Structure P
Amino acid sequence: MKNNTLTAVPGIRVGQITHLDGATGCTVILCPPGTTGGVDQRGGAPGTRETDLLRPMHLVETINAVVLAGGSAFGLAAADGVMRWLEEQGEGYKTGGGFVVPIVAAAIVFDLSIGTPGVRPDAAMGYAAAAAATDAPVEQGTVGAGTGCMVGAMRGAAFATKGGVGSAATDLGDGLIVAALCVVNAVGDVIDEDGRIIAGVRAESGEFAGMLNVLRGLARPPSISPVASGENTVIGVVATNARLTKEHVNKVAQMAQDGIGRAVRPAHTMYDGDTLFALATGHIPADVNVIGAFATEVTAAAVRNGVRAATSLAGVRAWNTPNY
């Protein structure tokens with residue numbers, strides 16, 4: 001595959017706006033018509049929009065876009081701009097009264113502690129990202145919603161590791177694609193395929209301290225409070241050109257969360273907002289179990305790629321830069 005990112009799924013387009021001074025940004029995923037959407041939310045501190053609508057037993061089955069943004073809860077405003085852009089294109093749910101209401105789901109990460117204060121993704125940024133969306137390979141690292149991401153930020157930016165946007169894809173044969181895009185801003189360590197830490201909280205020496213080692217000394221209150229200061233999460237999207245029901249798409253999102261569990265240790269804490277959206281564009285008949293299994297694989301790869309592609313910013317060191 002020449003394109004090993006989310007846009008390898010035919011019809012999926014991605015646009016990103018990066019504000020380096022503000023250390024924030026947004027990433028917009030545009031869906032082709034008829035895309036079925038689902039979601040699985042595991043972290044204890046989510047910031048989301050339109051997640052209930054994507055669950056089974058709710059009316060709307062298709063989705064027009066997903067917005068991933070920095071800015072904490074303020075960043076959800078970026079979805080307003082995406083809705084405006086989609087409305088101008090005539091894309092959205094057609095109501096009985098003839099109105100077009102774009103279905104735009106969103107999730108955010110906390111990045112307020114670095115960069116120029118007061119700079120947050122807004123409707124204008126979301127609109128610009130939607131307008132700029134293409135099917136080119138997704139830029140990874142310190143871009144879009146990953147601009148201000150940190151991993152292991154419980155001791156502040158100086159002891160954290162730079163996170164970012166990562167993406168990965170796999171071809172299951174005959175053009176059947178499963179892909180993921182993740183915004184990596186985790187409380188826990190990001191570990192590589194061999195279990196070695198590549199991002200996390202650092203010791204005074206600049207080496208990785210190991211989050212489980214740190215947590216061992218924080219098992220009893222009130223010592224748990226320093227973990228809360230990390231205010232971190234992993235959010236993302238898995239997509240496929242398989243033909244899946246809404247129930248199956250939600251199952252794929254659920255299975256893909258295991259990819260976060262493989263790449264982040266620990267994952268899904270009360271201070272994470274781990275949320276994964278799933279998209280099925282509906283062209284190729286496929287077994288949901290196989291799609292879910294490979295969604296797990298590409299999600300883990302996307303998380304690791306987000307760390308490996310990130311560059312140092314605002315005093316936060318990239319994974320391979322111990323003395324930035």
Structure Q
Amino acid sequence: MTIKVFGHKSPDTDSTGSPIIWAWYLSEHRKQPAEAFLLGEPNTEAAFVLKKWDLPKPQIIDTVAPGDKVVIVDTNNPAELPEAINEADILQIIDHHKLVGGLETKGPIDVTIKPLACTATVMHNLMGPHAAKMSRGIKGAMLSCILSDTLEFRSPTTTDQDRKLAEELAADLGIEIPAYAAEMFAAKSDVGAFSDAELLRMDSKEFSIGDKTLRVSVLETTAPQMVLDRKDALMAAMPGVAQEDGADQVLLFVVDILNEEATLLVPNDLVKTIAEKSFGATVSGDTVVLPGIMSRKKQIIPNLKL
């Protein structure tokens with residue numbers, strides 16, 4: 001049976017590239033037939049990366065069948081996976097997020113969760129000497145994942161290991177990191193074709209504080225004004241998205257990659273309270289700028305309070 005390798009819903013570059021990387025490794029070097037899948041349409045940056053490195057877009061699925069052999073990458077959170085995930089035969093988890101709990105397996109499995117900025121970096125470690133045999137496309141995917149998740153080393157999640165590996169891959173590929181990262185971030189910033197609801201879900205994760213369930217959405221961009229010009233429509237769409245997704249509120253952080261800050265949209269008193277208690281902010285309007293806030297994983301989620 002072919003192993004299904006996939007990451008989280010609303011796939012970003014790491015959750016698009018890492019399944020491709022690991023499916024290649026399993027098939028080519030462990031001789032275990034594997035195929036990459038996605039749990040949704042890749043975002044604009046991930047789509048750019050697939051085209052740049054001539055990588056076929058993985059098939060999109062929304063469920064798994066009982067007994068399917070699966071490897072989960074870039075998440076260990078059941079809320080970000082198919083509802084039937086615990087009916088599958090989970091073989092392995094490779095991740096760089098905090099341990100959430102809730103996954104059930106048929107037997108002992110191989111779990112690797114490392115405090116690195118990117119799942120692809122964790123995978124490089126696991127490959128050992130086989131990493132030297134990566135094709136140009138796989139190397140390109142790995143470099144792209146690291147640059148995306150570290151925001152070209154601006155994110156506080158960046159480790160020396162992530163940076164060193166990215167620089168080695170770029171040198172091997174003949175890629176200038178600043179120029180390539182600029183191309184990636186330009187693609188990520190091109191969100192004009194997406195509806196307000198699509199933007200709110202594009203890069204989002206569920207999180208609960210107290211008795212409130214939040215959809216915490218992040219839009220990383222080099223052109224934040226393009227998103228902020230739509231703030232009224234985005235805030236108007238939040239209640240509908242929250243209701244459809246079983247959440248109480250959507251939080252939208254617009255991360256300005258170049259200025260290294262985030263703007264949080266503040267549609268109501270609940271979000272105002274969260275902003276003030278979580279970030280020590282003073283909120284006087286329908287947005288608040290949070291200097292230095294770049295990472296949902298390290299700076300937003302851990303600090304959320306109500």
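Look at mean count of other Cβ atoms within 10 Å over residues 17-24 for each of P, Q: the largest one is in Q.
Assign the value -11500, calculated as helix-only ellipticity at 222 nm (-39500 (n - 2.57) for each DSSP H run of 4 or more, over all residues; to 500), to the correct structure from P, Q.
Numbers: P: -7000; Q: -11500.
The structure behind it is Q.
Any idea which of P, Q comes out highest on relative contact order in percent (Cα under 8 Å, 6 or more apart)?
Details: P: 24; Q: 13.
Going through P, Q one by one, relative contact order in percent (Cα under 8 Å, 6 or more apart) is largest in P.
If distance in nm of label points 7 Å out along Cα→Cβ at positions 33 and 273 is calculated from each of P, Q, which structure is the one that comes out at 3.3?
The read-out was computed on structure P.
Who wins on distance in nm of label points 7 Å out along Cα→Cβ at positions 49 and 201 among P, Q, i.e. which is largest?
Working: P: 3.3; Q: 2.2.
The maximum falls on structure P.
Where a number appears in this text, it was derived from the coordinates with a stated rule and is not lab data. The shown structure was predicted, so the numbers you read here are calculated from the model rather than taken from an experiment. Cβ atoms are built from the backbone, for glycine too; each structure is taken alone.
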